[in-house]
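The structures considered in this document are given below.
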Structure 1
Amino acid sequence: MMVMIKSIEIEAFRGISLKKEINFSTDEKRSCCTLFVGDNGSGKSSIIDAIEFVTQGRIHNTQSLSSKSKVEAFNKFTNKKPSISITLTDGSKFSRTIVVDDEGKRKADQSVMPQFRIAPFVLRRINKLQFWITEEAKRQVLFFNYNLKDNDINKHSSSLNDSFVERIKELDEERLTEKIKRREARGIIAKYKNIDESIIPIVGNDFYSWIRDNLLNGMSLGNIDKARNKGMKISIHPKIESSLRQIILSNKRIKEIDNEINKYTPKTATTSTSKNIINNIFNELSQSISETFLKLTTLGNAIDKIIMKIGEVSEVSLSFDIYLKNGEIISPERILSEANLDMLAFVVFIEMTKKAVEFGQAPILILDDVFQSVDSGVRLKIVKNIIDNLKGWQIIISVHDRLWKEQLIELLTINNIKLDVYEIINWKSDLGLILYSDSMLLDITLKKNIESGSINEIISNASILLEKICTNLSFYLPISITRRKNDKYTLGDLWPGIAKELRKTNISLVIEKINQLIYLRNMAGGHYNEWSLSLTRNESIEFAEIILDFYYNVYCINCGYWLQDVVVAGKKIARSCRCQKVYVE
């Protein structure tokens, strides 16, 4: 049975102050998608980060809970501890809480749920950027935290390895902190000795020789400690002594950091996934990565093929050669736009995620606002490719672009993807994100309005649905206005031509009824008039119901296509959707 995320409960984590429970779209027989829509800064990524943390014990691909360069896990507007609980469709549940110990260190159980033990499954724009920023001689190391060894679902992993790039950042940050501590300590010594701090060495034998000759009367700190243990009184200014010990501690930690950084160099890099395994997997995936990219890119007419070069520059190198149709061979960075570079990296990550699922990971992919640099048409091709190639998966997507949201909903609906949509309508410090479950399908919204909405809500959403119908039909029906991509027309421009085309069909009564009631769309609008105050709820419902009737006569919720001409032997015989469940003659 395919495992999916059923629900998650989040409290005091990142931008989520109060406890928030979110249910996800799931289905045993088909692909599912949960879409989070909201402005930048509204809290979408807090939800994504919570999923990553509770399943894999990490945030943004690293286990660090205190890194200054990372997102803040603690919510600043509550005293509660960050807590996340998740339930999967196989019935398994898991909870994770971050606590602060007596020394002020943040701690949490960071073991990985067995269903997510293989590889990262959250893709962010930063991942695509890191792919190209990382020099090609080290690029395979980006994937050394993928545990592509076996497919034993019962095998628990204490943790996934940290991302190479993210871990290097953290180590550099920690090394800088230790250097600052060391410099401040030297400054304190210089102040109390009234000397220029530049003459005080702080590393190696020079440091120990200098402090022995100038501060410790020919002794070392080790000898001083031994003498004190024997009862001898040796007086050193406490500020100077504590500063000396801080320099020694910082030097020791800097050495440890440098040793760890050296583990990530091409010659010595080793993690739980060996270099040979990653190397072999890239060799296996090379052709599919090339073919998929060429299907998606707009440069397919200029590019003959793409060859992945694996382990040529170093044993962990990864690069590409692009073979142009004119015979030239060139690197991607020299010819591809930012959007196409993003796309190529995206394809690599998706193929690696598919491989992780083959090894037993849950078939779940999260895309956290990853398409902002990619043109609308290319976005749709990428998502269509995901739909076609990730059958039965659960896809979770966050977006801030409203037009992109509408395009996604239509594409997912057409392809029979079970869809849930959440809109984050606001964020408040004391409440966190304010989240509403919304189908984003106007017919469902309108039905809810008829049941419990106000007169204004009913009329407004019925009018918007009518505008949507006319906007779409005007591309398929031969009305007097010729539609082009990104042009703009009002309902007043489009409705007369559409009504004329459909008036002589079997839905003529619906068209006539709309003509009788269409004046209501202006009755409860933004302009004050006394007559609108007398508008009854029954009148508004009558208008809404005829618009819904019209919608279901011209749009098929089964195949996701609008009414179009059916032509046989060059002659139009009727109009129908693609599956012919909606049929007008």
Structure 2
Amino acid sequence: MRLTVTSRVRNWLTACLLLLSFLPAMAWADENSPSAVRLWDTVTPLQGRPDVTQRQSWRALATAAPGHLQGDLMVETDGLLAAFASQLGEVLVSASAESPQGKASIRPAELSGKNAVIASTTVAEQNGVVLVEADFRAPGADSLPITFRFTGDRILAVRPEGSTRGITFAAPVELAVVPSLVGDDLIYECRDYPGAKTLSLPSEHFLIGLLRGENSMLVATWQEAIPSVRLELNGGAGQQSFEAITFLGGNGISLAMLDAPGIWHREILNPFFLERDIAISWRPPFPATWLTQLYEDELKTTFEFRHEKEEHWRGGIGSYTLPAWFSGEKPMLSLGKQIVPEGEAIIYFLERDNDTPEQAASPLDIADRTLADDVRAGVLEVEGRPAWWPMRPDAALGGETCNVTDVLKAIFDAGEEVQKRVFVRGGAEDMLFHLEVMFGRNERYYTFASDMIAYLDAQAKVRPGLAPYLRDLRSLPEQMIATYDNTRDTLRDMDYARELAVKTTALAAEKRPDNPQRMMELKQEWIGMGGAAEELSRREHTLARKLYQQAAYRAVGNPAAIPLAEEIRRRAKQCLRRPDSYEIWGNF
């Protein structure tokens, strides 16, 4: 393979380095640690993946002046090995030279499935950052260049140049994950799409591929908008993994390969799990925030593995054991009638916890370092993730109507209502605040659903070819409206709640023999309103999450629907941000 470092190209690449240094979105280098980019000449052209046990036969190259190559260029960093296989026409990437579990190859999207070569590589280095431009060509075709940027760590930046329209990452991706820290992650499995050749995904700046073998994951991020993100299949029966991920358009992608034994896991569920605490055989390779998706409320729902067994109560569903937890170092699944053992539990992680080793990078670490500004904020969702509890700051007794009225009933049963009338008044004010906040939250869903119906109808008029897709989705905001309307009789309104507060407070003005019974009657009124508001919040949240998921899943076979799916998901995500305590979220 020809390797060039002409002064013209060196000057051009140096200019690119200077330009990129001003872009925080491309902060691919760790400024706190020295760069460690090493170049090698394999001496003979590669015919397959490099055999690192033969490293002693490679020739070390200087990054500043690599000289002429006899074989192929190898670039090694801490956590990444890239081989520019000239005769294969692709760049072979693995997580590391020492333990190359995760494997992928990179080439222009235009050359996917075609014979090609890398005609030349051009190298430039400045301040420890190495740029390699690879000139890909099919026989008799024009140049399709791609620039690769190495900074000494596990992150590789890849950018199409010239007439190159896109980039294809070929890897055995068993499951593709579009992460979302508000709402639920999208998880795509090729077995769900028999006969398909490509699947179109929403382009949301962050994508993870869980690779065959359960020991590796590929993490991709992109700052600028990419018009088309696709999963590639061969369309054959019994296919067990996607063949590649293709990005068409855009200004580049950051890529990292994360390796560890059991870095993700697939657990097949069956009736044996029902109403039992089951220890599964998988063991996490290191402490982190491990996640899985299980069916709750008839919808795939994200659950975090808790550090111990915990019980929780959900409006309209009841009390159950949170389904994923650790007993010491053993992962446990506790499934039952509320969280049913159906399908598979896909276990993976997105972020570290307080005990994660420093050297174990997480997908969110990669996103944090490679994205910037609004894109970074939208992915990390620091402000949108925390749940809040609808309780006034100076609460006298609490917030939830059931808990507060339990305390009030005890006061009246003990005949202490007059002495403790300040607490009675405070409890009534607590419940008013709680209900007012819940009413506001539920009205937010009602407004969202009404606006979404109007948006879908408007899009159906201007895009009649997408009318079936839009019509299918319309049923979900319709259900949100119907659910709200059907709850009105039980939910009442804030005027009715204020009447209850006046009656409750007045009851403590004088001790009477029938006060406990009257308080019991008021309690039923309070908890009827509170229960209706809490269950409505849970049901509306579930429907909004379903819309958030289905907008993407139903668009996989229709690239024209993807921009609409992205807008629907953007609106739904905005509504789902900062869930209340009766909704559900990833670290529930």
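Laid out as a table, the results:
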{"item": "Highest-scoring label, criterion being relative contact order in percent (Cα under 8 Å, 6 or more apart), among 1, 2", "result": "1"}
{"item": "Structure (1, 2) behind the derived value 26.8 of Kirkwood radius over Cα pairs in Å", "result": "2"}
{"item": "Identity of the structure behind 18.8 (criterion: mean count of other Cβ atoms within 10 Å over residues 352-359, calculated), options 1, 2", "result": "1"}
{"item": "Which entry (1, 2) yields the derived value 1.04 for Rg/Rh (Cα atoms, Kirkwood Rh), for residues 256-559 alone", "result": "2"}
{"item": "Parent structure of the calculated result 0.25, given that FRET efficiency 1/(1 + (r/R0)^6) of positions 288 and 392 (r between Cβ atoms, R0 = 30 Å, to 0.05) is the read-out and 1, 2 the choices", "result": "2"}
{"item": "Parent structure of the calculated result 0.10, given that FRET efficiency 1/(1 + (r/R0)^6) of positions 56 and 344 (r between Cβ atoms, R0 = 30 Å, to 0.05) is the read-out and 1, 2 the choices", "result": "2"}
{"item": "Origin of the value -13500, where helix-only ellipticity at 222 nm (-39500 (n - 2.57) for each DSSP H run of 4 or more, over all residues; to 500) was derived from one of 1, 2", "result": "1"}
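We did not get these values from a lab; they are worked out from the coordinates using the rules stated. Bear in mind the structure is a predicted one, so any value in this text is a computation, not a measurement. Cβ atoms are built from the backbone, for glycine too; each structure is taken alone.
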